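Got some structures for you, see below.
Throughout, read-outs are computed from the coordinates displayed, never taken from laboratory work. Bear in mind that the values here come from a model prediction, so they are computed numbers and not experimental data. Cβ atoms are built from the backbone, for glycine too; each structure is taken alone.
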Structure 1
Amino acid sequence: MFFSIKSVLSGPYFIVTANEDFDRKGAREIAIAVTKYCDEKNLKRVLFDFRRAKNVDSVSENFYFAHEDSKEINIDKSMRSALLVHHMDRSHDFVETVLRNTGHNIRKFYDESKAIAWLNGPE
């Protein structure tokens, strides 16, 4: 599997780490696993560590993921999602923008400590 999910003992969130580039099919796999994990663990905050994984899909595929796949998978829009990416990587910018525009609580970070602070912050 190109991604892993692990619990965090010190916070109200969990971490999803991807170590390979992925497309919409991979994003769907991650989203399905995250939705299931959230339901099982009753969590609503996640750190997506994509510092070693680029989004290799087209703008249209990213748009479809944000508008259609996210509804089909039933991604909870109130879930707080921190997207941690390499400071030189802009491949996740568009999908982050479209997800925010559709009401998802997602924010991109280049600094892990800032991402964790946001996840640990108040509602």
Structure 2
Amino acid sequence: MTEENTRTLMRIQNSEEPGQFIELNWDPETQSFETKGLRELFDIKEIRIRPEHILSNLEEYAWILHWLLESMSTAKDLNIPFTYQSPFTIGNRSYELKDEGEYVSLAPVESTEKVLH
């Protein structure tokens, strides 16, 4: 992502350590939202989110990113390694993190259940 193309959708601050924050930026090259700050703060892969996932549920994704930021910070403070866990459930929805090279993609788990009529 080039700096001149960066458009920040949100900035998430760690409530326990206000100096720690991440941004969620739009990358027109990949047509996705990408975090900025996780690699610098915790030496972990940044997260990529497709717009069709986040724009319909912005508040929930903000909460997930905040929860991940604080979890990573706690692990660092306790000197224990942090690894992305997948899948995980927030409320009534499950999410997964898939390795995509330099990034991990965050998306809802697609239901495999068939609806019977």
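When relative contact order in percent (Cα under 8 Å, 6 or more apart) is computed for each of 1, 2, the one that comes out at 26 is 1. State the single structure among 1, 2 that was used to calculate helix-only ellipticity at 222 nm (-39500 (n - 2.57) for each DSSP H run of 4 or more, over all residues; to 500), giving -7000. Here the read-out was taken from 2. Highest-scoring entry among 1, 2, by Kirkwood radius over Cα pairs in Å, is 2. Computing distance in nm of label points 7 Å out along Cα→Cβ at positions 53 and 101 across structures 1, 2 gives 1.7 for structure 2.
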